[in-house]
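Please treat every number below as a calculation from the coordinates, not as lab data. Model, not experiment: these values are computed from the prediction. Cβ atoms are built from the backbone, for glycine too; each structure is taken alone.
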Structure 1
Amino acid sequence: MLKSTSMTTYNAYDPFAWIYNKHWGYSFLPVIMPVLENMVLRRLSRRAHILDLCCGTGQLAEKLSAMGYRVTGLDGSAQMLEYARENAPAVEFVQADARTFALPGKFSAVISAFDSLNHIMKMSDLEQVFARVYDSLKPGGVFLFDLNTTEGFKQEWQGDFNIIEDDQVCIVVQKYDPVTRVAVYDVTTFRLKDNGWYRADFKLLQKNHDISRVKTALIKAGFEDIEVSGFDWMGGLRPLTPDARRAFLMCRKPA
């Protein structure tokens, strides 16, 4: 038996949550943790309060909580947050829009990992995110996030791949348009559940944001001490060059 699911724009990430949790949720931790320790965590007290912005299924929040930090996770997808609450029961999770969120209290650091902010498709919306992050930080608080770069999209967002297991199939076709600077993740999943196969078809989009414009938007929001680094999957952080497939940006709210 084959059943279909449908979705609205608001919950476009919900049908991706279960397979993301299983196959991608932990995959970025070995990448992000050395960067966090080098650029952010060494600046914080052990009980510092951290906001994991666009937290997905909560694996990073779980890791930071286990290290002793107070963590709040925020995401727009209800299904992502269901898995996050299972993965990190000690963490408070909030469903909200990254462009408009308002939370009580202030954070020592805000982190947005695994190219989450590439999913913000307009620079004007990204400016809104930066303004909300700025407002949520304590004076002197730090903001760290990473973005896919032009080279990253050219090299990693082309072609297709499949995941095939006894109870699930995931088919992904990736395309990047260098003119519009938009990448498309075209996904079809089949999942065996309750003695039936359930199908979902959806598209996830990313925008290749120009790093210089991103820096300008951070300055506009009030941030200072902006650091931009390239990232090599084998060698870690390095100076940003045109061949870097990922960029990490860190900045600080004035004390």
Structure 2
Amino acid sequence: MKILITNDDGVDTLGIRLLARWAKKLGEVTVVAPKVEQSAKSHAIEIREPIEIKKVPFEDGIEAYAVDSTPADCVRFGIIGLKRKFDLVLSGINRGVNVGADVVYSGTVAAIFEAARLGVRAIAFSAFFEGQEAASRHFDLAYDYLIQNKLFDENPIWNINIPDEPKGVRMTYQGSAYFSDDFVKIEGEDRYRQEGDIIPDEQPNDPFRDTVAVHAGYVSVTPLLATRTNMAVVEKYKEKA
């Protein structure tokens, strides 16, 4: 199996190295990741300026490239630019869980949306801020859940969040807002800083929400869709045509 690995924290970070070490047992690994951190850049790509892309050293002799752009562009370069056929794209492991509304902003998750657009199945892995090493010990638990249940036959892209010491695995859906948001003016300047704190889930008793499951100590496995079309509405009005 040929595997493309990216992230949004940068090519020279702990999370991507932990993921690459683990993925080597699955197949041939190529790393294409941002030169610098691209957190919360979502699905942005660069269409106006040339992109600096350099081959860089990586551990275990893994072929790696640093891309001065977003995670989505990293996936695009890996598949389109290198002109290679990959069987799987892995993104992460992100420093900070990607659950609830944060999925919309996440560069880690956007990478798997781009993979889906290019016809490659993909997984995004995230963990709590100081929990990457702990979470990396449970990659097998999460991946085996996908494979044993043949979940790639049901959906091509998956968002997985791993707590430090999982009690098990839960199939989940995207929960509500994860952070409160505010704009705070910087004194004496015409600039504002965005701030936020983790907030309680609005449905804390639903164990199948990603925001609830991961804080309860379960690996959260969420099937995502790259399309934004509400097909139920389309089908309703097709019937009326």
Structure 3
Amino acid sequence: MAVDVGNTDVTFGVFDREDELIARFRFTVKVPRTSDEYGELLCNILQQKGFSPEDVSEVIIASVVPKMMYSFTSGIIKYLHCHPIVVGAGTRTGIRINTVNPKEIGPDRIVDAVSAYEQYGGPIIVVDFGTATTYDFVTEDGTFQGGLISPGIRISANALWNDTANLPEIEIKNPKVIIAKETISSMQAGLFYGTIGQSEYIIRKIKEEAGTPDAKVVATGGLGKIVADYSQEIEMYDADLTLKGLLYIYKKQHG
């Protein structure tokens, strides 16, 4: 079982022995839970998906939420009876990290980079539209060169309706026009086209600075699909990029 612990959700992927992703599920991280609550929730969801907790023989985790990890990993140990691999410093990934302090790079970014490089080769730019939007560059020889972090679409949306008196909470989606004639579609247009404009400019600047005009570009993340469908710079969208990256890293620990 591969587990991606993000700032908003925990996403799970269950792989069979042939490395096929056979189940996905998620739950929110907004609710603090004890180890027993995590364990029972995991067991219940697995059973609803048609699995027994005993079917899970190994677990690998990438987490950007350190404060929940003690209870979460304790729940896995107590209820699934296996000690999870937690991606971090010292984990074999198969790529070299060329940054000032490799330990500062979020595990999710490393996992995405591994997955993108293993599947599509390099040079490649990886864009993850999560709570924050991250852009990372991997060279032709598999070196993680760094990248940048910007506010995600939901962070920007929350700032709009939380920090302004008259703007309502809205659904984030692609509006029909960019010149909107009422408030809700005006906000949707700003969020949607603003994200596309930002991502396309950043991708072009990364290619320019790296000297790789033909670098491939892959996107992932919950809201990445709607952006990728309308972006001329993003070539591929892979919803399971992070989960597959965790599988690649897991196999490197055993091979």
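Miscellaneous remarks
- Among 1, 2, 3, structure where distance in nm of label points 7 Å out along Cα→Cβ at positions 131 and 163 as derived comes to 0.7: 2
- Once percent of Cα pairs over 22 Å apart, for residues 35-122 alone is computed for every structure in 1, 2, 3, the highest value turns out to be that of 3.
- When Rg and Dmax of the Cα atoms in Å, for residues 147-202 alone is computed for each of 1, 2, 3, the one that comes out at 11.6, 37 is 3.
- When distance in nm of label points 7 Å out along Cα→Cβ at positions 115 and 211 is computed for each of 1, 2, 3, the largest belongs to: 3
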